[in-house]
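*Asks:* Please go over the structures that come below.
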Structure I
Amino acid sequence: MEMQIKAFQKKVWDFYKKNKRKLPWRETKDPYRIWVSEIMLQQTQVDRVIPKYNAFLKKFPTIEKLASAKQSDVLLLWSGLGYNRRALLLKRAAETVVRDHKGKIPKEVTELEKLPGIGPYTARAIATFSYNQPHAFIETNIRSVFIREFFPKSKNVSDTKLFPLIEKTLDAKNAREWGYALMDYGSYLKKEFGNPNTKSKQYTKQSKFTGSDRQIRGAIIKTILTEKNITKKKLYQLLSRYEEKRINAQLQALTEEGFVVCKGEKVAVLENRK
């Protein structure tokens, strides 16, 4: 196994040296900027993220700027990325860091995981890419690499089988670059040979977006941000392609989650909570 691991490491490093991707969040070690990129990259393709990432950091260049921003401004810039809840949690986490950590993003994984919207993967990615800490973590490209290289003929490969291999192959001195190398190699494998993740036990096909509750939620947020001071009646008219009861269901969910506020017949984006 040791020889196999060494050969694997060489293969990945060799590929990376020749095919390293130039991405804006790789040109910094600022944990705030890396954190923003990690949240944006969740379930969103790199090409779509790059312009949004640049625009977001131009508007909110520091964590303090994001923490003090209007929620509507954050959501407006996020528009087009989807999964607006990520933006809401990112802002709430920024508020927490400014309030409880004097604006300094924690280095410890356990502390990062306490922040809104940061789970085990994101915490380890931030620690690795910001602070060069050697942490094992799994995302779609890394999963693709280990399935193809170590389980090429298997099906229903669980992450519990992959994790020990990810830990054994870590480069303790160059954790940051090793993480990038794995991601670039995984991205290449998916484009060149099809998605190895279909052999993963964790694999699920993304549900259809058109006509989904997710599309309705996004349409509600976008309409409220664009129209301002909109009434429910006007909202129903502008979103008449959807059933009124479905709009109401998502409007209620968005209200409960802290996205919007309903005052009588008027609907608006909920601004910063006191």
Structure II
Amino acid sequence: METKLILKTEIMDYIYQNGEIFDNMLLSEATNVSGKIKEILDKGNIDLLKNARKLIFYVVEQNDSELVAFAKQEGIAWATYSLTLALKLEWVQAIRRTVWQIINSIDEKQAIITGKTEYSKLEKLINDRVDQFLNNFFLSYSDYKDKMILQQREMVEHLSVPIIPVNSMLSVLPLIGTIDSYRIIIIEEKILNDIAKSRIQTLVIDLSGIAMMEMDVIGYFEKILAGISMMGCKAILTGIRPDLVKKMVHSGIRFQHAETRGTLQETLKRYL
């Protein structure tokens, strides 16, 4: 334990007293990153050299809680600005190698590490914490990216459900593409919220652009129509394709909470 405490002080003192040498050691170990230091700082306000010191201090001080928190913070920052994982991995591995260069340099002068057992303990202490940082960084990066992708998908899906007001009482919703179990939930949320917000009395839902709708989605859609009716709005379905009619008939679904008409054009002429 004494060896670890002495080395902690020696490592931190070395970095404080030899800042420029330390920076050059790091940059020489990470050739791909060294040319992007300023770019990363300008793009994401991420100071790689400053953060390298912070990581090393958390490691040698065995401050696991701060180490994990820092890793998660870094993961979010790199995900936010779409910085590549390859650069981060190269940089952290460069930090690992630089730490060991410093340790070996100190030990050559002072002979602090006594025997293979002490060296193995020190190796485990440092490498395990660097790995802990990397694991938490990658998990944080991945989780944040997944949330960003989900938010972007939700935004796109909401834009793909365009409820178009024709007049103060009538609106049209043209649905196109494939309606899957995820998209049908977005459609439900959009429809019911717009009815409540805009006081829509009649909603014409045109299905002529639907490429595919599975049986479970058809069942869910019938419940949406029931919800539309419960909110005091009349639903009219137009452009139902023959293959969709077959599925509905064979499954016993009748869309009892909506009127059905031939085409959107005919329906609009009737109501206008």
Structure III
Amino acid sequence: MTLFTLAHRTVIEFKGEDAVAFLQGQTTNDMTRLVPGACIYTVFLNSQGKFLNDAFVTMLALDHIWLDVEAEHAIELLKKLNMYKLRSKVVLALRVDIGVYACFDAPSLDNDALVMQDPRTAEMGYRVYTAKKQQASVDIAAYDMQRIRLCIPDGARDVPHERGFIMEYGFDRLNAIDFQKGCYVGQELTARMHYRKLGKRQLVCVEFETNAPASGADVTQDGVSVGMLRSVCGQLALAHIKTDALEANGIFMAEDKHMRVHKLGSADTVL
């Protein structure tokens, strides 16, 4: 069993009888589906419908919930939620004592660990939470390689904080959005982009013959800038590219390196 340390993730704890009702109005997924032992993937948006933080929401008890969020923006998110909660009976706290891990196979751990199947896709294995420091691999390249191959964004590494629209990054196919639920912060624009197909870019997995250029490298098609590389791991990378360029019959390059665009979750290429 290989346990990957996700040092860039942390836990926010919700306690109180209004925990579910409060979260329901703040996130893209349906929190009323939460039951003890369940894990739901969701996203927090700002009032303009732009990305703030993704979250793995786990219910420990009816009034006790953990959010696994991106550590870099956790304090900012916590402040926003405390501002929005008003008279809701819920107490929020940052739990820096809890480690966030991942593994592809069902882990064999002690009873102190909380193990949840990754709600995005079974191919990403399990999320593991424990207050005890576990033996874990230092290099998470294998985890990133699998994530990139499946075209799964990883927070602000791939989605610009307070600038990215989640419909352009595939969150709808990662079980992160419920289009039937009631209102939440940022819902109007997200729903409009979904029903009217307004997204102008897509996140795709790309492959190079040698190691990929660094994250942030410009992607061109026939010499014209059409996108940018995001997460990079070995010869694979995620790229945010204009939809019309993906539909065109052109050659993609990044820093003078030819790249191939993959179908979602496949080693086959479309270009």
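Computed from the coordinates by the stated procedures, all read-outs in this text should not be read as laboratory data. Bear in mind the structure is a predicted one, so any value in this text is a computation, not a measurement. Cβ atoms are built from the backbone, for glycine too; each structure is taken alone.
*Asks:* For which of I, II, III does mean count of other Cβ atoms within 10 Å over residues 35-42, calculated from the coordinates, equal 13.2? Mind dumping the intermediate values first?
*Replies:* On the way: I: 22.0; II: 13.2; III: 16.4.
Among I, II, III, the structure yielding 13.2 for mean count of other Cβ atoms within 10 Å over residues 35-42 is II.
*Asks:* Please state which of the structures I, II, III yields -23500 when helix-only ellipticity at 222 nm (-39500 (n - 2.57) for each DSSP H run of 4 or more, over all residues; to 500) is computed from it.
*Replies:* II
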